[in-house]
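Undergrad: Before anything else, here is the set of structures, which you'll find just below.
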Structure I
Amino acid sequence: MYVFLLTLATLAFLVPRWLSPPAWLFPPGPTDATLPEPRTLLTAVPVAPGERHRVVGYEREAFGDGWGRARVTGLEHCTSREAALAVQSRPRATSCEPAAVIEDLYADTRVFSTERLEADHVFPLAAAWDMGAWAWDDARRAEFANDPLNLVITSRALNQEKSDQLPSRWMPPARARQCWYAQRLAAVAYAYSLPLPAADHRAVRRACRL
């Protein structure tokens, strides 16, 4: 009897996975209309040979001491984190105080408290360091860390899960946001002349069905 029940439990776990349609059957999800098309961006982002190699010497402080001033029109008096919260508020806030509802772009959900929200760097600082930011001056690194293009508000849990990973190792859990995220990361890479390892180049293409 125990073996029979165990078999049923195993089948109940596996069958939904057998029935799950492959990812390529789903549309890639919306992109950011304010940015170039993903295909155009990827053409301009160089492919780094081999895998990502860790470069010694990375520290968060190398990209500035905390959050700098925002580079968002009308929110220049806010910190870059406050401005990111304002931009993702629904409706969009016009001051450093966010609205009651914040859109978590990675989870594709709306959050009603900022208590467990964090600002994530779409192209992680540590990854940028490894891909060439180690050679930048302090001003360039601070600009990168506070660029609104590179900041997304998400839950603390997702921010920690993502950590310093690039697209080949992490994608937003919301399928509808994966191409958007890939496009945004490619836009940051292009803006700062950062290459992407081949595996991450491929991951961006897959996310946008290119």
Structure II
Amino acid sequence: MVKIGNPKYCTSSYCKDEVLLDGLEDVIKNIKNDTVIVLHTMGSHGPSYHNRYPDEFKKFVPSCDTSDIQNCSKEEIVNTYDNTILYTDFIVSSAIDILKKFNNLEIGLIYVSDHGESLGENGIYLHGMPYSIAPKSQTSVPMMIWMSDNMKKYDFINYECLKDKASKGQFSHDNLFHSLLWLMEIDTKIYNEDFNMFKGCLTK
């Protein structure tokens, strides 16, 4: 893996998310046992949206190129946030492209955001409001799953069924832990089948 601090991706304060992909293919090649790799992205956290993506992803302009978002217009803030989403899309897509090289393995990717973000709706910005009063823009997050053909085959997963369940908004953070336990075939008393997002979408 690349060393954190590589000037290609990093400054003295932070790294762009591409640092997570550099060397990932070699890591996968050398895996001998069932493995979970966690890629914790910088993502789209405010208020420093402008620091979350490289200049070549500055497609939506005018942008808010400062952490002092109170000095930016709503349009500039939204544009800058959209640039972070564009970059995240590139990161996830690039990770999947790497995994596709190992389609002979039972390999997959689950992406989920930790929270949403308010961008000025009803005068609310950023995130972190108490859940009971937080707007939907902060509590609804994207989740996506990519699986190799062999993962779908040998784990007996009906992918179309899974997509149908997802389209109805049936998944949440609560599903992630128990779904991973099931995928990794970990036998533990804390596993709750009701929270396994794959339940009901198995062909066996």
Structure III
Amino acid sequence: NCLELFNKGDCYDGVYRIDAGNQSDPFEVYCDQSTDGGGWTILQRRFDGKENFIRKWCDYRHGFGNLSGEFWLGLDKIHRLTSSPVTLRVDLTAADGEKRFAQFEGFSVGNATIKYRLTSGIYTAGTAGDSLSFSNGAMFSTIDQDNDAWAASSCAQEFKGAWWHKSCHESSLNGMYRNGSHPAHFADGVIWKSWKDYTYSMMETKMMIRTGRP
């Protein structure tokens, strides 16, 4: 993982190949080796809205985008990386450039059989507040696979974002990229409710994990 690479001297941000416990099936990840001591493996990143995140189950399962740009790593890979609970850090940037973060201990994502069920972990640090614990225990949903708890409709379809929806969300980092305040579009942007509520869409997001400390 990225922390092991950091400890071996690979201390620059960039794309690296890791095996995630299976040497016969390695894959590439982007390592953030500069934030809070380094050693972070990035799961999701958005910063300019060029990558389409309104995608179907297959794309979210296998991943999409460019590791040096905007991307979603893929649920299968995220499960492999979190087979044992890890630290999750969510970095957020608002339209005015203000940056905040939220950190969780004990984050993990289940396998395909249980629809990549989320264990959010415990909010332990940050300035953005906790908008992830609401989704604890939820299965992942996309526009073509509804695994949420909303009997009347589909959260992913209604609010245009694949996520660990219940009925529906307090965070939705894969929602529509809407450039800050969007009062006419309730809850369908890049949402982190505890900081900016449902009518504000984040300009930049980064979800990343670490197995320990450098």
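Undergrad: Could you figure out which one of I, II, III the value -2500 for helix-only ellipticity at 222 nm (-39500 (n - 2.57) for each DSSP H run of 4 or more, over all residues; to 500) was computed from? Could the numbers behind the result be given before it?
TA: Working: I: -11000; II: -9000; III: -2500.
This value belongs to structure III.
Undergrad: Out of I, II, III, which has the highest value for mean projected area of the Cα convex hull in nm²?
TA: Details: I: 15.0; II: 13.7; III: 10.9.
The maximum falls on structure I.
Undergrad: Here relative contact order in percent (Cα under 8 Å, 6 or more apart) has been calculated and equals 30, so which of I, II, III was it run on?
TA: Working: I: 30; II: 14; III: 20.
Derived from I, not from the others.
Only the coordinates and a few stated rules stand behind these numbers; no lab work does. All figures in this text were calculated on a predicted structure; none of them were measured in a lab.
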